[in-house]
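Just so it is clear, none of the values below were taken in a lab; they were calculated from the coordinates. The shown structure was predicted, so the numbers you read here are calculated from the model rather than taken from an experiment. Cβ atoms are built from the backbone, for glycine too; each structure is taken alone.
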Structure P
């Protein structure tokens, strides 16, 4: 008798294999944990294989056979996705799954509006978004878990392609009564005597700290956080200044307190917001449609939710 399984079961299996946890896999693919467990049990029964070793309090790990099985399962899912791309090309339609990654530091500002305008045009696209740090975006693109990402041109590896769209110069962020709040610009030297709230994300923290190290200065790091919204609220409540490249259209912290965004001068490098893709990603009509749409919505002079360099407050 022919084997009976579904691509959805394979998707759930691969998610568990990558996450090492049914709970994390359920969150990743946005289904319930019992659905994931049932899919794994059905695959093991159908193929007569133990795919995972279940360790109490330590999640699941692939058996040797399960690891080999996952390699082929990934290839199968890739082939299935290519059939969808082929069907879209033949029919001239844009539809099916689209996995879009976005850097944590501006996902809450840029992505929702961009997604809304895209799915209003292409309602048959199954849009999934993933907020990640820079290294996680690289890994997701390389493993094809993410089709295209919105991020900075920060330490981009040579095997990925970056399309710059919007310049993002660095700013110092202070609360409205800070001693530097009325300055037109500040330098790292100006900031060095004040406490700092560091946005402590991979690559981002190294980028911000390089402003000081180039001058032989050590900043006074008082607080660290991986959440840019938390950083802004800590700054707004007087715990230190922050550094960021995103200047939202509103200068309010999440708790409603007012902030001041002051251009940073000196040996500092602007970043660019843009699209990051693996080689050949635009072979998909759906990915091409998203890239084209993003390039109409994010230009050198405007981006959803952000102020361009030189815009008046």
Structure Q
């Protein structure tokens, strides 16, 4: 039986991000404060167990020693309608690096053009989530580089296949960041990623927590960007603790994503201010406003009990 009392909430999501309308999140308090367990609904027990490991660590063990008090962050745009861009960008105060979820150049170039109208000189991070094969990646990225010269910071996970990433890196001169290549293969030899990528995207919960993230970073030996997984401010606070403790950050981190939620579990949410977020813990004082119906509470309690029984 899971040793902590769960408080499950449902937060509305802006712009149908990740094709979900409400983000369900389980919160609990341990001796070191509040933590969050929020693997997406479709994740199986094996993948969710990594998230539970992270949540338990943050609830029961001290956060790592910080080397900075605040973390620079980027804006994050889902694949959305162009006329929605301005409204969402306003939620990322002071951010000049913008991560954009893209499918292809033909349709999504207009998102970048609209960003530049609002933030002249913006730097872009193109997030593909492994959606391209090698030929598609080469064609799309050549077009992006031609249309937006000097403004593409990196492309995140353009392909899933390691061989394709290696070929792409040799063909198109653009920094490559890897996300899925790390978190979906935590048990494999990650040292080879240095041959195919320039930046490592690390997420607190999918990595299994602070200690596991440090081990992964040590293995990969690449500059790091800490990102999030559509967390509440409780989960973001742990991502911030991780980012604040890492010396070799590549640049702005993807930790301003509470802007993608319609609300939050705290009256003092972690949001970008002048392009930065201060590293601080969160007490969720708005849980009662967003608590789920009893059936969903029971579903999450059964889920966490089952996963905890398998890993403990």
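So the values come out like this:
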| item | result |
| --- | --- |
| Parent structure of the calculated result 111, given that volume of the Cα convex hull per residue in Å³, for residues 21-92 alone is the read-out and P, Q the choices | P |
| Highest-scoring label, criterion being mean count of other Cβ atoms within 10 Å over residues 29-36, among P, Q | Q |
| Parent structure of the calculated result 19.8, given that Kirkwood radius over Cα pairs in Å is the read-out and P, Q the choices | Q |
| helix-only ellipticity at 222 nm (-39500 (n - 2.57) for each DSSP H run of 4 or more, over all residues; to 500) derived as -12500 - corresponding label from P, Q | P |
| Comparison of P, Q - label where distance in nm of label points 7 Å out along Cα→Cβ at positions 205 and 237 is highest | P |
| At a computed 20 (relative contact order in percent (Cα under 8 Å, 6 or more apart)), which of P, Q | P |
